[in-house]
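Down below are the structures I want you to see.
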Structure 1
Amino acid sequence: MQILKKTLILSVAASALVLSAPALGEDVKFGFLGGFTGPIESLTPPIFEGAKLAASHINSQGGIIGGQLSFVSADTTCADATAAANAADKMVNTDQVSAIVGALCSGATISGANNAGIPGNVVMISPASTSPSLTDIDDNDLVFRTAPSDAYQGDVLARLILSKDIKEIAISYVNNDYGKGFADAVAASFAANGGTVAASEGHEEGKADYRAELGSLAATGSQTLVILAYASGSGQTVLRQAVESGDFTTYVGGDGMVGDEVLTGIDAKAVEGMIATKPGTPDLPGSTLYSRLAKDANLDPTAIFSPQAYDAAFILALAVEKNGSASRDGISAAVRDVASAPGEIILPGEWDKAVALLKAGTEINYEGASGSHEFDEAGDVPGTIVEMVVKGATFVEVGAAE
């Protein structure tokens, strides 16, 4: 009896200690869906580094809801909708992520969202999907993006081309959601502003030879070729074979072409002065601070879509912190709360400040590395588009394109 009583006392005491001990923090897992292989494989690593930089800032300042933030990554290949769906499904149903940064290519985001993200009630914020078709997804307010739609970028690019006194263009676009949406936007704006679109034709990703497609475009007589494709994929091949043909004198690209690998094996003199556009960073305190933080981490602050990835990860983390748990429920509404005015301004890296304000019940408004992310009803944001130009076999940023 004495032994039983002593055991009971110890058991009660142990229970009391458990009840009185502070709750342990809850680790949080995010997914990153990227095109680690395929036509944007050279662009993906810096984008992922941007997202991971946000996680490192969060973890070094006390972590998220008392725990640590980590990423699991998966490859969509960019070009394969089934691969994207499978990658998203694993994240949602096996890895049990709370939210997803990605995907990057528009078709991959649409496939991942429709097949796994939306059914699984998982918020996805893409830092790089720019197709206008994302706007129309029936997504239960689960799909957002921190990069502007090509409905906007296409208009900016069209007007930039016209400002160079180019009045006629031929367009070659990769035949997917990204390429077709971008091409349609460029063509509509170019024509509306007085230019002539001699031809706009899609091409399939992954071919070794695009000479037939280029011959069709060259037959129009246009001297300016606009290529809306990917730097590590068809875009490079189309540009190289167009230069070899000698049928065009001027070249233009969209954001998917902005990577020096697109110039591999091409006569530098032939593409000197080639212009392109990409989403950039506005002249705001958040972008200036991010530039310093990225350089401190030995990252290129101007890497395409890297600032947008930082913002996507930071916004999702703020939403989880405001939500108070890693549960998927409530994250969507919290995303809008932490990224919208009014509220105390939070800049990149200011995690501990944000946590203190949230714990005090104070509204916050994240002003990010790539802009103010005031999401509209579709989860879209405005944005800044910058002009790029090839100088000395490399892309150089000129400034904001109006």
Structure 2
Amino acid sequence: MIRIFDIASKDLLQLLRDRETFLFLLVMPIVFTLLFGFAFGAFSRSTTDPRLPVGFLDEDHSWLSHSLHDLLAASEVIRMQEDDFSTQASLETLVAGEKLAAAIIVPGAYGHAVLQGKPAKLILIGDSGATAGMSVESEALSAASRLDSAVRMAIIMEQVRGDQAPFDYTYQQALSAWQEPPIRVSETTSSAIKKQASGVQTLSHTSPGMMLQFAIAGLLTSAQILVTERRSRSLQRLLTTATSRLHILLGHFLAIFVLIFCQFLLLITFGQLALRVNYLQAPGATLLVAFCAALCIAALGLLIGSLAKSGEQAIIFSLVPMFVFSGLGGAWVPLEVTGVTFQAIGHVSPVAWAMDGFKNILLRGLGLESVLLPSAALAGYAALFFLLAARRFSTAEEK
């Protein structure tokens, strides 16, 4: 056991003297987390209105056209864009130039036609075959229908009840009734999931993704130590002592594991304090995923070091898994936005399992039970990589 710790401490001292190790393990993950965060708007303070911009021109100027305007202005689908100098021609130009999703024009005598029970048509400028045009058309028809129904109800009630149901009172009551329909759809969210700002949600994906990617990238320095050890004949001399191959393997593995796990702890702390990514809402689950991910990546580094025959090969063997595993595993783009087939292929990468574990904690608000499967998958990959490295190490011909 002492020999294992001696080898591990030797590797750690050698790694920590290398500036590239510090660059890949700490600086690059932070820089790329910030870059991806800016790219996806995580640090944007501006709030955008998701409603469709719609021009509005009132050529009637009646109290009913004003009521229609108020109904449209309260819509959750469209956003009224008004200009006192607008004309039908100018609105057509804006819609054609895609500055507006559509435009609604209330023609003259609209209010009179509604009161007389005659067909009252609105003018809609837009592409009724496009999604935006259909949405605006549906919202305009809905508002006009509500207005017409309220007027019809008020007229009928005034004719039947007289002064007991004056037109204005009944009209307002009918419009108000539309605000609280007898049937409504309510959306509820589990209390276990805390509502997060979109910026925090973006960083909740970017932070663990970059942390995992550059943990793999940092293996090139660790792998080069094993290559240099063989090429300088240090390994052959070490094998002539009482140190076994297993001790050597475990010593190198322990050094890489400690380095990566410490990297995870530092970057998790940075994410928690500086980026407000709530890793500590389930600290036990976070540590379990980080521990198993570090085991997996350390075993991968050991395999790369045993396979590479030169420093150049060590670099290639480290960078290729970084790009392949990170790309397939959803470190750059969430796998949830891809198809089912790609998600299945992506989970061949251990990065996908690590991302599942971290996102179960950060985005879904789940606890320890939710990370047991991802952690077990990572531990399985760690065992596989370690066994392959041990087999390669034991059968390699030392010269």
Structure 3
Amino acid sequence: MKAFLKYLLLLILPAVMAGVFSISCSEDDLPNGGDPVIYYIRVTNPEQSDSLLVSGFMGNLIAIVGDNLGSVREIWFNDQEAFLTPTYITDQSVLLEVPSTPPAEINNKMTLVFSEGNTLEYDFIVAIPGPDLSSIKSEYVPDGEIAVLYGDYFFDPIVVTFGDEVLEAVVDNLEKTKLEVVVPEGASPGNITVTTNFGTATSTFLFRDNRNTILDYDQYMNEGWTSPIAYADSNPEIDPCSGNYTVMKIDAYTSWLWENTMTMQYWAPRSPKGDVPVATGSIYDLDFRFEINVPIDWVETRMEIFFTEYVEMDGRGEPGVAIARWEPCADEPYKTDGWETISIPLTEFKYSPDDPVDDTEGSRQIEDLSVLTNLVMMVFGPAAGEYPVHICIDNPRIVPR
């Protein structure tokens, strides 16, 4: 219905405006003796008829109001030509959309070209937002490989830099909401910046965020009898994102199967780090984050993630344990295209082992991060049949949201 009303408005507005602005006047009364003239530009919504414009965003629908406009054949905003619809052109008005392609050269002018060859310029600014950098596919990408950035208003010419060293990346693919760049050699942990002609955006996330890493599988390992480690220098089945990583893999997972190799257990008492909390601070300000690579469909069964105190045990049944149920395959099979970064708010660690399978509220929360030193991630839960599982994980960490 809204689409129809918009169409109807577009259809009738030129005629209405023609009647409104056909004020009885002779050609001698018009400026320049009948030459085209623009009085103002306004929005097309009749309820905002007094909203006059000196600028507009790309894709905005506007009405140009004037006289002797009927022979216009082209309208340019900076160096971009707008699409004209003949039925929306009268002597007194022209309805059109501001071009959605950003200009390469900016003069802040709207230029009308008429069939007689004459032109008319009018001051009009196309308001183009600066880039918005919202997320990255994977925070860990090796030098020379492709990092995928997501956001909006990615327009050429564009410059992408990494870290405090301000190393410039080569742009491999550019779309308005997606940017693929080659990570420069020597890139270090830090922010990413994206700069266009219209502004600069700096990431809120950190590339290769190494703050508060719990495990890296290079220096800090999980228990050897749990999920095995794939060593980066031993030709692992999946190319690494950041050195060694751990693998949960089984040919046939069944409901509530507790299989050691399908758990990843880190026990701080048996680690070089010793009695070090997994994090400090408020659970409302922090995320649990890690990289994951799932090369085959992961079906039905969830992953449980939880932290425990400084003991040599899995701790799932310990009093007060608060579990996150991560279920990316709840509605459909889950598979990644290479490595991806996953973030889970610490507020999602809210289930006890005894909460019902279909519970969405949970009965617990993390009470005190400072006493939690161990980490367990395990594929564990209900399943309707038997399914293969292959999950690779790296860099579990807790970082600011």
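Every number in this text was worked out from the coordinates using simple rules, so none of it is lab data. This is a predicted model, so every value here is computed, not measured. Cβ atoms are built from the backbone, for glycine too; each structure is taken alone.
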* Asked: Out of 1, 2, 3, which one gives 0.90 for FRET efficiency 1/(1 + (r/R0)^6) of positions 237 and 277 (r between Cβ atoms, R0 = 30 Å, to 0.05) as computed from the coordinates?
  -> 1
* Among the shown structures 1, 2, 3, from which was the value 96, 47, 39 of Cα extents along the principal axes in Å calculated? -> 3
* Asked: helix-only ellipticity at 222 nm (-39500 (n - 2.57) for each DSSP H run of 4 or more, over all residues; to 500) was computed and gave -21000; which structure, 1, 2, 3, did it come from?
  -> 2
